[in-house]
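Below are structures written as C-alpha cells.
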Structure I
Amino acid sequence: MTIQRMDHVGVVVDDLQAAIAFFVELGMELEGEAPIEGRWVDRVVGLDGVRVDIAIMRTPDGHGRLELTKFHTPLAVSAEPENAPGNTLGLRSIMFAVDDIDATVAGLRAHGAELVGELAQYQDSYRLCYVRGPQGIIVALAEQLS
C-alpha cells in the first residue's frame, strides 16, 4: 500500500483574512472557504464542539494546497515558544519556488513578514531565505538561478 499524493498542509491561524492575504501575495489562489462543524469533525480531530472556518489555498500549478483554519471553538492554543526557531521539533517550514525572491520578500513584508535570517545564495544554483509568516510559520523561499 502506498499513498496517492500529498493533499494539503494545514495551518491553524488566528486571523484567517490576514493569512489569506499573505498567501495570495505569495501567489497562491483562494480555492474556497467554508465553515466546518459537527460530530464528524469532532471525531476526526479528537476535540469536542469544533467550529472552524477554513480556506483552501492552491499553488498556481494546481498541485499544492494549504488549508488555513481559524478555530472558533474550542479556542486555538499557542505553541511554545511563539516564534519557534528552525531547529524546533515538528513541522517547521513550507518551501515555495519563486521567480523573483526580492520582489516576493518585499510583497510579503507589506503583510507583516520578517526575514528569519538573511537572504543567501547557494553556489550558482539558488537564492534562498526564510520568512516568518502568519502565526509564526516559517515560509522558505527559493529562486533558481539560471
Structure II
Amino acid sequence: MSTQPFVIERIYNASAQAVWEAITDNAKMKQWYFDILDFKPIVGFEFTFTGQNEGKTFVHLCTVTEVIEGSKLSHTWRYDGYEGNSEVTWELFPQGDKTRVVLTHTGLETFPPLKDFMKENFDAGWTEILGNLLRNYVEKQAAQ
C-alpha cells in the first residue's frame, strides 16, 4: 500500500467556530459523527468508539496528539486487536463566512492488508463524513 496520506478537503457555509465546535464538542459530535462516550480536545485525552464495515464491528482506539484551539485537531487512530497506527488531522481555514476543512489521514499503510483497511474504504468513509454528515450538520446549524 502507498505511504501517501489520504487527504480530503471541503468548504462549508458555516463559521470556523461552528465547525470547530462540531468536531470537538462531544454532544455535537454525537449528532453527526460517531457515538463517542467522552471526548475532550486536550492533548493526551484517550477516546474510543465503534464503527462497522459490512457487518464487522471495529473498536477504534484514539489519543489526542495536537490541539490548536479553533484551527487544528490531531489524534491517533488504531483498531483494537489489529496492528497499525494512523493519525487523523483536522485543519480549519476561515474564508469569510465559510470554512475550508482539510482532513489528512496518515499511516493507513501500517494496517494489515485486509479488505476492511483498504484505502478505498477510508476514501468512502471520509467522503461520506466530510461530504455529507459534517456538511449537513454545520450548514443546518448555521441556517438557524
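Any read-out appearing in this document is the output of simple, stated calculations on the displayed coordinates, not a laboratory observation. For clarity, every value in this text was computed on a predicted model and none was experimentally measured. Cβ atoms are built from the backbone, for glycine too; each structure is taken alone.
Descriptive notes on the structure:
- Relative contact order in percent (Cα under 8 Å, 6 or more apart) - highest-scoring structure of I, II: II
- Highest-scoring entry among I, II, by Kirkwood radius over Cα pairs in Å, is I.
- Looking across I, II, the calculation of helix-only ellipticity at 222 nm (-39500 (n - 2.57) for each DSSP H run of 4 or more, over all residues; to 500) that yields -5000 traces back to I.
- FRET efficiency 1/(1 + (r/R0)^6) of positions 39 and 111 (r between Cβ atoms, R0 = 41 Å, to 0.05) derived as 0.70 - corresponding label from I, II: I
- Once FRET efficiency 1/(1 + (r/R0)^6) of positions 15 and 55 (r between Cβ atoms, R0 = 41 Å, to 0.05) is computed for every structure in I, II, the highest value turns out to be that of I.
- Entry that produces 1.5 once distance in nm of label points 7 Å out along Cα→Cβ at positions 7 and 95 is calculated, selected from I, II: II
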